[in-house]
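Presented below are the structures under discussion, each in the form of structure tokens.
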Structure P
Amino acid sequence: MSARVVGLTGPMGAGKSVVAAMLREMGAKVIDADALVRDEQSRGTVGYSAIVQTFGTGVLGEDKEIDRAKLASEVFADPKKLARLERIMHPRVIARILEARQMLKHDDVMVVEAIKLLESDLRNVCDEIWVVLAPRALLLERLRARGLPQAEAEMRLARQASEEEFRAAADVVILNDGDRDATRARVREAWERFRSALRG
């Protein structure tokens, strides 16, 4: 039997990385799907070539690497372009995650942090889906703190699943409303339940 996989998702600004770091401390093997995407977009990769062929050299920076901000502004305003980018990247990311799972021991738990988990075939790789949520005002505040203008933050949130859709897909919902100790307690409870279910 291979390692179990927990998919960790939620809207931008919910605090997925905070929860992933807590799970890492508790013993999970954490993979950041966004980091895999960055790898697969690096110059010299098939992903890089496919993106430049699809979207043109306007998405490149001065160093000829893909400029993620330029690529984001190109695709986030156009659902068809976003879908094209996802068709390029998702199969590559899923293949990398399956490779990583094969390298783990059977009693390991791999947590895959992925913003686009529900919209991709990656959800089919997961044994459980955990969703991190926060109140909308807090999501917007966190995104503004990252330097996103209010209008762009609202547009990006609107392009993602709604809170209701996230909840409907979730095996576990973790509220990350700014109280770190309370969030940690929720994460620990979910982690211990999952581990004890594996032990049977």
Structure Q
Amino acid sequence: MWRNGRFYVSLDTEFIAPDLTKRGLVSLGLATESDRFYAVNNDMDTTMSALNRESQTWMRKNVWPHLPGGTPENFDRSHMEVMPYEDIANNAEAFFDRVLEEVSHDIDRVVLIAHCGAQDIIRLRLLWNDDWSILPRSVPNWGDDLKRLRLAAHLRSEQLPEQPEETRHHALLDAVHQLKEIDFCLDKDPNQGEIE
């Protein structure tokens, strides 16, 4: 989405918080107005062994219903959205290559926005071991947090467009909904992110 000379890309991930290895990424969603990418990690730890019992219960209730098979025990690795970690990296790179074409190869115009900015952005960068020497040129070096946009627009979270409960914690549906929230925040504070 173009706003104030910047092109906004929305990112969301579902993850096993204590596990920063490739087994800790559950799913990843990227969205622009015209493009989408979604993947479920074939290499995730379906036992969620790094999580305490309460967190495992939360994942089973909120995240697993959106994943192929619906439960860790029935995880459908043959589903078209499920792919190996390396393939997720390759497809995410292809997505960002298309973004770079959209902005005429001016990476400084790209703003990567996430709801849990630090956690989501590090999960994205870990696809390339957070190694700047192999990080694709099309992947933005920095990102922003939806909460910062909201606070700059002097909004409370309950003032943002509401996301249907049944779509929450699906990485792609979250990323698509965040585009609405980004647009709403920028409407309230039109000078935010303006390029001079």
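Throughout, read-outs are computed from the coordinates displayed, never taken from laboratory work. Only a predicted model underlies this, so the values are computations on that prediction, with no experimental measurement involved. Cβ atoms are built from the backbone, for glycine too; each structure is taken alone.
Here distance in nm of label points 7 Å out along Cα→Cβ at positions 27 and 107 has been calculated and equals 2.9, so which of P, Q was it run on?
Numbers: P: 0.8; Q: 2.9.
The structure behind it is Q.
When helix-only ellipticity at 222 nm (-39500 (n - 2.57) for each DSSP H run of 4 or more, over all residues; to 500) is computed for each of P, Q, which one produces -10000?
This figure was derived from Q.
Quick check on the output: 1.9 is distance in nm of label points 7 Å out along Cα→Cβ at positions 171 and 187, derived from one of P, Q. Which one produced it?
Working: P: 1.9; Q: 2.9.
Comparing all candidates, it corresponds to P.
Tell me which of P, Q gives 6.1 when you compute mean projected area of the Cα convex hull in nm², for residues 67-138 alone.
On the way: P: 6.7; Q: 6.1.
The correct label is Q.
Suppose you compute percent of Cα pairs over 26 Å apart for every structure in P, Q: which one lands on 36?
P
Which structure, out of P, Q, was relative contact order in percent (Cα under 8 Å, 6 or more apart) calculated from, if the result is 37? It would help to have the intermediate numbers written out before the result.
Details: P: 37; Q: 30.
This figure was derived from P.
Another question about this same structure. From P, Q, which structure was distance in nm of label points 7 Å out along Cα→Cβ at positions 99 and 163 = 3.9 calculated on? Working shown, then result.
Working: P: 3.9; Q: 1.7.
Here the read-out was taken from P.
For mean count of other Cβ atoms within 10 Å over residues 155-162, which of P, Q scores largest? It would help to have the intermediate numbers written out before the result.
On the way: P: 15.2; Q: 11.8.
By mean count of other Cβ atoms within 10 Å over residues 155-162, the leading structure of P, Q is P.
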